[in-house]
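Read-outs throughout are calculated quantities, based only on the coordinates presented, and are distinct from any laboratory measurement. Computed from a predicted model, the values in this text were never measured in an experiment. Cβ atoms are built from the backbone, for glycine too; each structure is taken alone.
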Structure 1
Amino acid sequence: MEIKHLWVVMPVYNEEEAVGSVIEEWHKVLDASKLHYTLCILNDGSKDRTLSILKDYASRYPEIKIVDKKNSGHGQTCVYGYQLGLENNADWIFQIDSDGQCDPQYFETVIKASSTHKAVYGLRKTRDDGMQRVIISKFVRLFTLVATGQWIKDGNVPYRLIHADIMKNIAYSVPSDFHLANIYVSVMSNKQERIKWIPIHFRDRSGGSASVKTFSFVKHGFKLFKQLRATASSKN
């Protein structure tokens, strides 16, 4: 499947230490791909110098679109980015994070897989961000399986490429109170077309601190389970 317009979603919250190097790294790789693309960077109510840095890069690179919005959390910001991609006639939507953990070396493999699959996700086989995050991912996998009956290998991974045909049935249906919206998107993607998983290495953060804390995952764990159960029931 030919990629006519790739819409890259990058949510940002208080990433003044990392976002500049991340933009430079990904802009270089995206340019080298020769794809027609838009790098949509969504500033989720940052309180540091992030927005100023983003505006500087946007003035230099015409492919960058900056969206400044009130804080709504990582997942819901991604969903808003998906919606913007659809509204701007993108045929593929690719999501990455702004903290340097998403390594562009796997981008070419993901793009190649899009020739035969409409949902291509990274699978964090190795990672440098600590054992707590590894354990959390395992719990999310188990919660998702029990709640929905679907084995989603890495439901919250930010490295994902989804065709507009799949996304248009998801982006406007995500409940506004769904705390970990990326997991909802993964479940719904897998229901429509089995996800193609690409093994990746997940790097440590380039700076700052994670916007989604370990405590937050624990706190919202039971709510996530109930929401996934409700999702499975309503979409059957």
Structure 2
Amino acid sequence: MSLNDIRVVLVSPIYGGNVGSVCRAMKNMGLRHLAIAAPRGALDELEARKMALHAIEVFDNRKEYPSLAEAVADCGLVAGATARPGLYRSHSKSPREWAPHLIQAAKTAQVALVFGTETDGLSNDDLACCTQIIRIPSSPEYPSLNLAQAVLICCYELFLASGTFELPGELSPEASGAMREKMFELWREALLSVGFMKGDKADHMMMGLRRILSRGTLTEKDIRILIGMARQVRWAGRQIQPHSKPS
């Protein structure tokens, strides 16, 4: 699985809480390999563990390297995330644009996602270790993202590009035309019984109801619920008008 061959590298992170949040973001999106390059010293482990929550193993299994160059030495593609402008940063692409390329590359070699410090981001020396540059689209009024937010966005795009997630399908099949017509027949009777519409306006009102209920897919389960509602409304209407003739 290509996600197993993608490494998140944090360069000299400052706050243990941010590192813990990165761990959680990674586990949310199916990544598990975290590296710390050029660590500043001991992180606040209490804060890291508190923010990692159920992703403690990502934090505990992290690897530390004296430099970024050593952290990515065995990687093929190295994508660095930056929000700062500059001559060497102008050929950036969004995480969505890079994700398929990175996923494909991870099938044959290690891939690294690199993020800079919370205060300064990646330096030009850091970018020299990168083969690709990622720029996360954001408002020009405040383009700098929190470290964990940036990691989450990039990992999310990789997760989508990996094709490992599929929304669960609708269990109930789409309703047949005959089933829908039965439902509309019952609603006609129900709305007439409570006086919502009169006989001479019924066709016009029912066209409106058809239009409303035809804007999306109706499953057999949906129709059964709507039929049950119509029958209950019709029953209530007949209690109000006890002498009305059954249809």
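Given 9.2 as the derived value for mean count of other Cβ atoms within 10 Å over residues 137-144, which of the supplied structures 1, 2 does it correspond to?
This value belongs to structure 2.
Using the calculated result 25 for relative contact order in percent (Cα under 8 Å, 6 or more apart), pick out the matching structure from 1, 2. Show your work: numbers first, answer last.
Values: 1: 25; 2: 20.
Matching structure: 1.
Can you say which of 1, 2 returns 19.8 when mean count of other Cβ atoms within 10 Å over residues 73-80 is computed?
Going through each structure in turn, the value belongs to 2.
Quick check on the output: 204 is volume of the Cα convex hull per residue in Å³, derived from one of 1, 2. Which one produced it?
Numbers: 1: 110; 2: 204.
Computing volume of the Cα convex hull per residue in Å³ on every structure in 1, 2 gives 204 only for 2.
If mean count of other Cβ atoms within 10 Å over residues 65-72 comes out at 18.4 when worked out from the coordinates, which of 1, 2 was used?
Checking each candidate, the match is 2.
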